[in-house]
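Undergrad: Next up: some structures, all given as structure tokens.
Please treat every number below as a calculation from the coordinates, not as lab data. Because the structure is predicted, anything quoted here is derived from the model rather than measured. Cβ atoms are built from the backbone, for glycine too; each structure is taken alone.
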Structure P
Amino acid sequence: MTKATQKRTGDEAPGISKHNVTVGRRNGRTEIVIDGKAIPGIAFLGPVPLEGDPRPTSLFESVDAGVRIVLVGGGGHWTGPRQWDFSDYLRTLERAAKLAEDLWLVLRVGVNAPDWWVKAHPRECIRHFDSTGLEEYASMGSRKWIADGSEYLAALVQAAETSPIGKRILGYSLMCAHGGEWVYPGAGGGRLGDYSAPALRYYRNWLRRKYGSQKWIGKAQIPTPAQRGRSLPELLRDPKLDKRIIDFDQAFSDMGLDAVLAMTGLIKRLTGRRRLAGVFYGYLLWQTGLVNSAVTNGHLSLRRLLESPDIDFVTSFPSYDVREHGSAAPILLPVESIQAAGKLLFNECDNRTHLTGGPVHERFFRVRDSRDPANGPQLWQGWFNLFPLESPQMSVDVLRREFAHHLIRGCAWWWFDMAGGWYSGAEISGEFRKQMEIARKAMDWDMSSVSQVAGIVSGASPAYHSMMRMFDVDPQASLVELQCDLSTREMYKAGAPIDWLMMEDLPGKAMRQYRALYFHNPTFLSDAERAALEKLKRDGRVMIFIGYPGLVAGGKLDDQAASRAAGMRLKLVRSRSAARFWPRDYDVPCLHEATSQAAMGSGAVISPRLIVDDPQAQVIAHWPDGAAAAAMRKHDGWTSYYFPVPPNNAQLFRAIFRDAGCHIYSSGICRDVVFANKSLLALHTNHYFQPLTLPRPARVTDLFSGQVVTDKGTQVPTGRPWHWTGGTNLYRLEYQRA
């Protein structure tokens, strides 16, 4: 056993390699830079075989295909106070480093408290409201855990950095709590935390920072489950009655993030800020919207994370709910906000292939019921995507989609082979080799955004919504359909590429490029955000508001404030109604491209409701009681759309985007997913390929075949008519100079 020699002094650990790894910005995106040279951000995570094991593995094959970043999971044996042994982990790192001389390593390190620590410090551990005995995780508010865990982490960093593999270390991915994703333990199972003494101490200190040293704070208690759920079945809390509940939810996320930053900050100090540090966090494009399980997961403080100098990258994964062949598999983080803050989106792609264990036919028994989701219950859609794909070609199609999507939006990512053989075989290793060749070439291309559509997400709004745990939402299809990834899935098929930013980005100059703005969850708007919103209401821009735009204002629910934000008069009513609408008038501009009856809404029962009460607005759909539900209103210089729930209709979005002046790349079928930047264009589909249209003439090269498909034109042929050629195409665009 060895003891810690490096304490939390804030000093650089002695003897570490001087190579410098940073996040740089070039060609419109962020990237990994080592000693001033950018490298492709494609990595691999999978089991590292023991020496002498002759069996081929996905890891060996991926490195042989050209992947030069490998994540290695593990850590040390932490067996007692200041007693740890890192020798096994160091040997694993050394085995990985031997795979290639130019291989870089990311240490994927778990920082959960070990069993002996939990038993020794029961009062420092998480307490759920229903806890009857010792829980297995430390509270994220525990100063003792943060101090002891930091000592352990410091010892590991020094052991690794001063070992022979130290000169190969690119950075650290810190793993903690549920799934290693800094999701508060128990939330997925319906348990509520954290009622521990450390959490209470943190909450009271958080209140003092917000309100000053007031006497009542010393007696403040963590809200009970009944108090946290007081506003149910309504979807909104009362900002006055539920003020302390809202405070706690915000403090709860800050508590988890403070633990994150304590440990990533330690890594930055110990390495002289020469290594990357990052975590999984902030899945705002998954579990937010009208229902918000991101709250009990403790993931609301993404903006604070982005403002910290002590973190370099943030990780999510392609949506499990919208990952099947033919879908967009949206990234669960606002990519363009992360990059605007100078951070790297370093994603995990654990896509299943035809080699994933389990019978293929199981997928067809697990698919969500295709009936109206209001007729549930149905199985969670994500189950469909946890089983193997049907063929090698489908695997290649899906892996190409992830490659094209991440490359075009300037994201790094790693392939995660959970079992050791998911990405084996000639088909996939050959595909990875092609991808690496393309990625190396693309390092010098302009990857700047050309999107004219932006989704806007709020990290502050979820705390103002009623408590909904993942445990409550997942079994009910009508509720799952309200979450961001599922509620926007058809928007990705409208033919226009989409960027995602946070509400705090509204004042930025970058917003000027967008012709259409989709406000996913704008319930709470700060004064600065309201002012920025007003300044964007010009230049022919179209704004789409969902749910309760700006309704929380002045410490109350204010429908006049909502009316000003949305640009049409809205009236707040408390009566409940099912959100399932069939438009009557198909001459409304947003339905000009509809080819069949349009249905909007999942059937979820909604309350409170904002009723459109504006004689100058054109009604799109009505509630079952006849009240106006959705509408548009044209103003001088801009157009407003309001929907009480996400409309989730590709033809509707296409018409809105086209009217806003956005370029539409794909045909009118609305089954194709398009990604694009200044140099690249990708198409993913599970249907017949249809021609693509460019905004101006270009030379177009198919990057997987090397064939020039268009020399100087705007039409891109993608396949033979009436022949099924579904999959993923990726094109290099060389536009002619104006």
Structure Q
Amino acid sequence: MAREFIVLLSAVLLDVGQAACPLTASAASGPRLTSYALPAGHPPVRRDSLAAYQKTARGIDWVQTKADIVSLLDSDQASWPPDDLGFGSNKKKSYIGLFVRLAWHCSGSYRESDGRGGCEGGRQRFEPELSWKDNVNLIHAHQLLMPIKIKHGLGLSWGDLYILAGTTAIEHGGGPVLGFCAGRYDDTDGGSSVALGANCKWPEVPDWQQELYPCVNKEGFPTPTGNCSNVSGLGASTIGLIYVNPEGKEVYPGGTNDPKPEESVSDIRDTFLRMSMNDSETAALIGGGHTFGKSHGACLGNAGDAPIKNPVNPYHGTCGSGPSQGKAPNNVFSSGLEVQWTSAPFRWDQEYWQNLLNYTWERFTGPGGHFQMRIKPGTRGADDPIKNKLGMFLTDVALTRDPVYLDLVKKWAAPDGFEDITNLFSHTWYKLTARDRGPYRRCMEATGAFPLPPPQDWQMDLPAPKPVSVDIFKALARMISGAIDAGQAKAPDLVRMGFQCASTFRHTDHRGGCNGARILNEPQISFDKNKELVPAVKKVLDTFHDRFDDVSYADLIVLAGTVAAAKMTKASFLFCPGRSDVHDGPDSYASLRDRVNRFPPAIHDKKNILNAKVSQLTFDYVKDAARIMGITNSQLSALFGGLALGSGRPVLDNSYFKHLMTQHGSHAKGPSIFDMTFLYDPILSAMAQSHAEDNELFVNDFVEAWTVLMNADRFEIACDDPSNTIMIDVTA
């Protein structure tokens, strides 16, 4: 007698078997036969703490938090005094520049290539970012904010506090603010920043950044830091800096040490593009940021030991003596460049652009012993008692040595350019600080402090899903099951389609995934592994969608794959409905604005995985792809064993691994890179062996891996809450 396909609410059949994320299982649910140890460097997953944060974050008094920051901005703390800047009536003490820099540098580590970096996680307070050269003295900003963090508690994450402090500082200086996207949660360590690089020895972690993301030139050959190209996968041209060296290009041991502003133009454009910024956004961020505060290089000294070397008394500074040694107003050493860009550095205005355009700048060695720019003696402004105290970085002046950047400088220096730069900077600052947050639906409003702006183009907003009853999903599941039984649909293809759709998700910046059904649009529909699969499966899905057009293709793709997986494993799965679709077309969101839509799944990286030679390096890229996707090594093993990442096997059990484990030293001709990885990488081979030895373990891990991946992008609903899911069960 054929099995009847049954779809029931998981709340009713919770005792049949729960396929929720393994990392959310409670002790009360009893032991489970799984192997989901987090791989080295995997982003921390603390569901209990995350749930507690989300609950308390809703109760934060954002008005009071912002008021506390404003009070701090205007205060004078003996532990780290504020800058005392400006001239005449514009002279004042303030932490505005410090907190703008704090937020800028926390956010500016983001890189679009793999989604790593950014301020979510609040990792700037951990190594390796804590001791980056570009973050010198920012530990003092962390300490200044500590009383506010303690006062407002768990719901105020460090990531939110850093960005709120910088955004409030801009507003307090009269600058433009579009809004604030709250809701960041904090990591427990700096593991997710390891791939960004470290400019100091950090013995706590392996050197896998240098292995997977080394500093190389455009030809792929090793090059001194300062010349790291986009081929390296790094976000900056200089490890430990946010974008480029402000002293100019080729300033490092072995370099020419004869920098010229124009030489930095290409690196500026390239590194900001790695952060997903265009030319106007790049210039706006540089000039808007440098409108506030100053850089510090008070003497031929140094900043003192970094926290990695001296955690008790870091960055004590060597300039000055006595109680004021290393401190403002006159003895701070951070970058080593002593530059104040404008005469009123705590006020939003156009002076930065006007100074760039109106004066002749020359390179000289500043008091900190580093290259910087001053108004050339004998030229306009050189004898002005205020203007001759101002300066620029070589990378500032570089904006006048490129026709595109120069046009922007001229535009924003003109009287009628104020509104344009003000508007653009507000939008670009918001993009800088919220880009790593992922889709708009992850943003929470800081009520009363700043508004939550409408969705921006880069925030991947989706239309609201149409309401669909549970009965319709039950009917669809039966129809899909029947189509498989009748030979009208191939179960392996449905599973592969679900995997291809969902595996674009990047845990690193919360982008990608199946919600939106981008796999049906260009360019994903034309990815190598999708070219034949997607049109074939869509024909099947069309028959269901024609009958139930309120059901999104995204839900159909995941439901069909889940039904097929349940039939192939004879296990229970949970399906979490409520996805929606982006619209297609020449002017569609998916085609033009969703830049991450361009990236294939990390596991299908052609250069480093699919077309790479068999080596431990390639094996390590496979494991790094799991990090990016947010799945564990055991989950990767289960998905590979079930799908063979492209196989069309009719069953989902451990038979593939049982066969693979007999192939050591005598593997079949033409094995895939994944065959070789699970045969010879010590970690993944151990996972594969465990799965080969126990089919129950394999199936449990596959169910969990599938569920985690299918629901990874469901930020708007708690898919690990059984009341939000439907049980897919073919065991009855």
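Undergrad: With Cα extents along the principal axes in Å, for residues 132-411 alone derived from the coordinates and found to be 54, 48, 42, which of P, Q does the value describe?
TA: Derived from the structure labelled Q.
Undergrad: If you rank structures P, Q by FRET efficiency 1/(1 + (r/R0)^6) of positions 428 and 692 (r between Cβ atoms, R0 = 41 Å, to 0.05), which sits at the top with the largest value?
TA: The maximum falls on structure P.
Undergrad: Which of the displayed structures (P, Q) returns the greatest value of distance in nm of label points 7 Å out along Cα→Cβ at positions 164 and 540 on calculation?
TA: Answer by largest value of distance in nm of label points 7 Å out along Cα→Cβ at positions 164 and 540: P.
Undergrad: Right, something else. Taking distance in nm of label points 7 Å out along Cα→Cβ at positions 76 and 564 for each of P, Q, which is largest?
TA: Q
Undergrad: Identify which of structures P, Q gives the largest calculated value of relative contact order in percent (Cα under 8 Å, 6 or more apart).
TA: Q
Undergrad: Suppose you compute helix-only ellipticity at 222 nm (-39500 (n - 2.57) for each DSSP H run of 4 or more, over all residues; to 500) for every structure in P, Q: which one lands on -7500?
TA: The correct label is P.
Undergrad: Quick check on the output: 50, 26, 24 is semi-axes √(5λ) of the Cα gyration tensor in Å, derived from one of P, Q. Which one produced it?
TA: Answer by label: Q.
Undergrad: Work out the source of 0.05 here, i.e. which of P, Q gives that when FRET efficiency 1/(1 + (r/R0)^6) of positions 348 and 572 (r between Cβ atoms, R0 = 35 Å, to 0.05) is computed.
TA: So the calculation was done on Q.
Undergrad: For structures P, Q, which has the highest computed value of percent of Cα pairs over 15 Å apart, for residues 268-339 alone?
TA: Q
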